[in-house]
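Please treat every number below as a calculation from the coordinates, not as lab data. All values derive from a computational prediction rather than experimental measurement. Cβ atoms are built from the backbone, for glycine too; each structure is taken alone.
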Structure I
Amino acid sequence: MWRSPKAFIQFGLARILIGFFGVLPRPLAYRAGNLAARLGYILARRQREVGIHNLRMVLPELSDAERRRIIRGVFTNLGRLLVEFSHFPELNRGNIASLVEYEGLQHYLNAVSRGRGTIFLTAHIGAWELSPLAHALAGHPLKFLTRPIDNPRVDRLVTRYRSLGGNQVVRRKDAMREVLRALRNNESVGFLIDQNTTRSEGAFVDFFGIPASTTTGVATIALRTGATVVPAFMRWEPSRRRHVLHFDPPIDLVATGNREADAVENTRRFNEVLETFVRKAPDQWLWIHKRWKTRPKGSPALY
């Protein structure tokens, strides 16, 4: 039974979009994705304005024309992500290398060789849904945390696609137990760290020079387990028509013995690495999210 007509429409739209883009040959699907992105940029006024506002706050040196160009790129990136997600079922070990290239893979392999578990630190950059699938098809399956989608049928559909290649989705209610077990078994666990959190879930650390409420859970887990934290970001290289799964060297964690202070300092380091990467490909990060919505007590709202 459907909970509401809205839930029925959401599920139907998701099936139609994934089905439509999934049956198109990839070159034609990219073109259709670009058209959808242009339409989304025009119609999604609220998200577009959030993105422009974010850029005005953190990159004031840019012109309005440059900000609009970046936000158009964000929508283009989302259109490309939709195409890739829709084509997940046709990807396998034999063809994934023609779509995704590695950069810095040795950093990840060295982390695994330590035997303490690996934290795959990532963000909503490029085709972020593709990175765990590509990594799994290359022989490195992950467990990764997700928030359930409100519509349970859409959630089941998306989870089925996310689980292809041997990856496992970990729900937040089971997260700590599952994550600790995986890291003890020297498995890899992926975390997206770039979204706004509530005050109770994180700490305020700078991101583009503005305090941003950021989860300290990843740092806390790394300190508790001794897992290696390896930044991993997917970016699109238009000149080669390829996605690049880039690994940075492991992040050196601060461990003074003061777990709370160390968690905050390491979270600051995580944001610093993420900011560096976003600056290299600003049109591929999700600027249309209210990243700085939660504010320190007494601070004025930014949105």
Structure II
Amino acid sequence: MDTLTTRRRSVPGTELTVFPLGLGCNVLGFTLPERPAFAVLDAYAAAGGNLLDTADSYCHWVGAAGASEEILGRWMRARGNRDAMVVATKVGQLPGQDDLRPETIRAAVDGSLRRLQTDRIDVYYAHEDHGEPLEPTLEAFDALVRAGKVRHVAASNISGTRFADALDLAAARGLSPYVALQPQYNLVHRAEYEHELAPVCVDRGVGTFPWWGLASGYLTGKYRVGGTSSTSPRAAVVAPYVNAAGEAVLAALESVAMEHEQAMATIALAWLAQRPGVVAPLASATSVEQLAELVAMSDVVLTPDQVRRLDAASSWSAQV
């Protein structure tokens, strides 16, 4: 077996195996036009990557809803590699279809399949919990699995209580269960996952795929106290971290990164990959060079001391 394949991790409760880093495709069609997107996708696949994470709502904020799925569909068709990829997409945040009613799910999945140019979605996420009755949503998802349009279903942006309730209901009714969870989780945003969601995932054997693994770029070290990145489009998003507490996290990251001779982003993702319940963090790249720093995390194993230092520096973000 080649080394690229041996890096794969199993998704609990499924036959799927995935690279330790999922490629976040929210930038495709937004900050990454199609031609450079193909280059990034080619580089990710060449590194052994096979988990593509998108959503029907991606790029709607620039009037191009579905663009990410369309680019992925054209790339997989051009490369003839659909069977080698694990494709995850989502329903429930697209304006006009921003709910999880059965009729929305039925319409949305067909749109995603068409844009992705495929006959099945490997993991279909409820993009956001809207507080609707769980049973109709789970029944609609189960019908998609039975029809062969979807292989597995999963959830994102949901509370621990609602997630546990959904798992219990699926088990009681014999419906397709959520096999994965996508929470926001990173070194400066720990409390929600670690206190509320991780206990459910670890206890129930559900794989976790954290989004915003680099805190919208903050954990790359680009945004520092007294730095000059205030004009970046993401500056306002990361502003809550640009303080003494955030600097302590960056200092610890920088120290560990130097020990491994890797980028800070690489270490931040490696830390996530070693957390309880985590199968693969998600991160996006807008260039082949940037992607190289991200996929390098698959070769990094942090020592117990390095994990302890990162945990200690970010302990404030784990407090409820």
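Observations on the model:
- At a computed 2.6 (distance in nm of label points 7 Å out along Cα→Cβ at positions 77 and 285), which of I, II: II
- At a computed 1.0 (distance in nm of label points 7 Å out along Cα→Cβ at positions 85 and 157), which of I, II: I
- helix-only ellipticity at 222 nm (-39500 (n - 2.57) for each DSSP H run of 4 or more, over all residues; to 500) derived as -15500 - corresponding label from I, II: I
- Structures I, II, by relative contact order in percent (Cα under 8 Å, 6 or more apart): label with the highest value: I
- Set I, II, criterion distance in nm of label points 7 Å out along Cα→Cβ at positions 13 and 221: the highest-scoring structure is II.
- Identity of the structure behind -0.81, -0.95, -1.01, -1.27 (criterion: log10 I(q)/I(0) by the Debye sum over Cα atoms at q = 0.15, 0.18, 0.20, 0.26 Å⁻¹, for residues 45-132 alone, calculated), options I, II: I
- Ranking I, II by distance in nm of label points 7 Å out along Cα→Cβ at positions 173 and 213, the structure that comes out highest: II
- If FRET efficiency 1/(1 + (r/R0)^6) of positions 21 and 293 (r between Cβ atoms, R0 = 30 Å, to 0.05) is computed and equals 0.45, the structure in I, II: I
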